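Next come the structures, one after another.
Every number in this text was worked out from the coordinates using simple rules, so none of it is lab data. Keep in mind that this is a model prediction, so the values were computed, not measured. Cβ atoms are built from the backbone, for glycine too; each structure is taken alone.
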Structure I
Amino acid sequence: MRVAEIHNNKIEVKDRELLKLDNREGAIVKVIGCGLCGSDIVKFREHISNDGTVLGHEIVAEIVEINSNSGFKTGDKIVASHHIPCFRCAYCKGKSYSMCEHFKKTNIIPGGFSEYVYLSEEHLLNVTHLIPKNLTYEEVSFYEPLGCCVRAVKRAELSPLSNVLVVGLGTIGLLMGQTLKAFGMTVYGCDIVPDRIERAQKLGINSFNSLELEHVHSYIYEKTNNIGVDCVFMTSGADAAIPVALEAVRLGGKILVFSSTPKNTGYLNNDIYYKELTVLGSYSPRPQDLETSLQLLTNGEVKVKNLSTVYSIEDIQKAFDDTISNKIMKAYIKF
């Protein structure tokens, strides 16, 4: 079977021995396509993963072999995620599911950029669903990243009609903005790229250019009666986004961190203290968040059509390069 693995700082397509179930519980699935996640880019660009690693986890697939009590059968077209919390440990009881050790250890094998993948019985029972008939493969591949956004919105614990600002209108920012709208928030968005601002506006997100802090201040304070937004969702991976968040958030408000930044700078102690800010992070979804994600995609509350650019597995290095250089919004790797 073909796999795309890291080799000498490149993504190369190689042949491996075909996966077999060998009496294990679970399923062997043939990957139809897999979305390229921002976390894949970070692992590749920052040399976090070793040679031989197969990245990818946003899979759309067909079951070709199965031994399971899940009710799925051979030939089913499914969408799946890669991590499952135990729901029993101190982290899970504290609702920090993605910090659970079991969550971190569970994964699809060998990775989503593989022609065939093994899904455990646990994956089938908790994070795998049949593909709704009204969604294309490219659209349903947003199931897991949208689940991450659902989790972030829930963690923020905002009241309906809260004023929120999404900083960064890349793919995740557009998903986050639409999720917040679906949860009843008044949503604003900002970026420095005109095309992204235009995309957001077409999706009903009140968006503006955040290149200058004075513009951020005047826009947000005009919209919020000189108070500021109740919560800022940080979906930008730029260090320059941090001052934008501090400029827009109201006294006593929240900042939800949903991205890493290159310099790993943060929010000053005195800003948090004197303004009584709540700064919290959100990383990855639990199964219930993924169920909500699939519902939002199926009922059209979150629209993802034309966000993806399709690449063949043979062109996966180009997909990485184009994503890193911001030539595209999102890559979908097709087998």
Structure II
Amino acid sequence: MPAALSRRRLLARSAAALLPMGVPLGLAIGFRVGLIARPAVAADYSFRQFHNQAASSPLHRRLVEMWLAIGAETNGRVVAEVSAENAGIAGSDPAALKMLISGELDFFTLMGGILGQAVPVAEVQQVPFAFRTAAEAHQAADGTLGAYLREEMAAKGIHGFPVGAFDNGMRQTSSTIRPITAPKDFEGLRIRLPAGQMFTDTFRALGAEPVTINVNGIYEALKNGKVDAQENPLAVNEVFRLYEVQKHLAMTNHMWSGFNLMANGQLWRKLPEDIQATIERNAARFVRAQRDDQGRFNAGLRTTLAERGMIFNEVDQAPFRARMTPVYAAWREKLGSKCWTLLEGHVGRLG
């Protein structure tokens, strides 16, 4: 439930660096930067916002800016605490998702594969080799497919946003033991995957051995040999320093990865319409800004990671996509004809 925060004196200049254009400096007083941006002035509504990325990520910066802008537009009626890496809670994303649905958490960003634990059709965002670019995935998220997913989310007590899919980028595959150039290179490879049946089915079809580990455990799992490989956008290799424990990086572009901005449904319905409108308007603004940030970040990372010692290689997607035929057939049935038809309306026929 919304509650006023206790007063706390902090330096305004600490938050000023995070202020988007047009936000009065006075509203920065009481914001702590880093893992958490916490306003200390009394407010009508105070929220907690979790996400699983590092405090140095474009996602964290834009979420902090988003809530500062919302605070400015509402004259301080709305404040939010933004916590990177899900505030370090045990269980990471799956635990935070349960908190969101129960009302223990107000706002959260989460990829479709894990959201699928509560909203099965959300796994459509991870259909392998469906989206060819991040921009194509954004169009689907903002279009008819995204509208359908929000309907399904609402049925599970989650409010989604019309323009609410932050970007993480196209997913690539990195390995400690050998380069990935063809489907056969996955055979017997222990690969770290996030939770989500789509991920598991995809890599089993390639002959790999999936191991589910939360994002905050990837580095140690690679370092201690629990897994041989992982798959994520290039930004994850940089932000979580995976280049320290890996060598080979294949540009497989096998899935799009993004973060759906969500609110607890009951909380959202209780908010005044003007507050809802302000949040949705700023969400769209900062989602688009973060997409641009992330695109530039990922584009420059090939050079950066190569300088850090990673060896890149391109792959021909055709033989990989050919191995997806049984995956497409199974998931067309699981997701339902409506969902699959909406997906193909954005990306073309699959399988």
Structure III
Amino acid sequence: MSERARLVGWAILITAMALAPLAITSGRWIDFLELMLFAAVLGQGWNILGGYAGQYSFGHALFFGTGAYLQALMQYDHGWSPWAALVVAISGGVAVGVFVGYLSFRYGLRGSYFALITLAFAEAFRVLANSLTAITEGGRGVQLTLNQDPEKALALFQFSFGGAFLKANGFYYAILIILILAYAATWWMEHSRFGAQLVAVRENEDAAEALGVNAFRVKMGAICLSAAITAAAGVYYTQKFLFVDPNIAYGPGKSVEALIAPIIGGLGTVLGPLLGAAFLHGVGETTRALVAALWQPRPGLDLILFGVILVLVLAFLPRGLVGLFEAAWVRYVVRRRGGGRPDA
């Protein structure tokens, strides 16, 4: 598929997502789309480090939780505007990324060692958040005050009591904007020298260094960009739910959610995390509805199904859904040209 066709496809997709709330009147479906886009943002944050740089992280909740907690604490303890707190929260996520990345990459940790060190840091931050009650409120968590003044809905980044449109769609457009920015950064990276260096490091770090690539600097850039996007997802979560505690912020749930969408959608691709998030949430909703209709609700059954799907994808679709669609597109082009060679 040509680059022009890809850009046209992205333009159509973004336009469709922007206009979706105008065609959908069901609040349940808007919530579904919000959660899907949220998972896609988390997935793209992980994808930059895991998919493009080949540095698999099991502890991306570390960046999500830091962004969520700083966003909450700046408002709860210091009375900051959420928009000013947003800058601090994302910067804090990047700072944690620099800290973890420096300790990991400077001493040559890669592969399973890097995955385990990120998991260990996430767990250490969860324990600290539980213990430092004077700062984090410990297990009680941080509960932000609900704004009920419609005129302050935008200023306070809370839309529950805004006008009819903001109340119904404010958070949808907030996560959509974050998603577009994250995907724009990923698209730029994929088409830049930095992106080419990331892929070189992923394929063979020693060979890349022999060709003059500074692997340490490249991986540090990747973890910083990854942390920024994931921390932005944490900011959104805090403003959406007005509550964060150590288990939500630094628990393994968000780390798993971050990695599963890009693996199923397609590692190292711009579209992969969005496809994976849409597929997983679609399967989850369908499974819950079918089980509830045929028997009765079975909490956790969708998680079992996710595990089965993940195993099947890893076994039969190593390039994920994106790879499946690309293969189908190539076959279509070949048939259309009567066996001729398709465009790359």
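In table form, for the structure just shown:
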quantity: Which of I, II, III leads on Cα Rg over 2.2 N^0.38 Å, for residues 110-229 alone, largest value; calculated: III
quantity: Structure from which -24500 was derived, helix-only ellipticity at 222 nm (-39500 (n - 2.57) for each DSSP H run of 4 or more, over all residues; to 500), options I, II, III; calculated: III
quantity: Structure with the greatest value (metric distance in nm of label points 7 Å out along Cα→Cβ at positions 262 and 286, set I, II, III); calculated: I
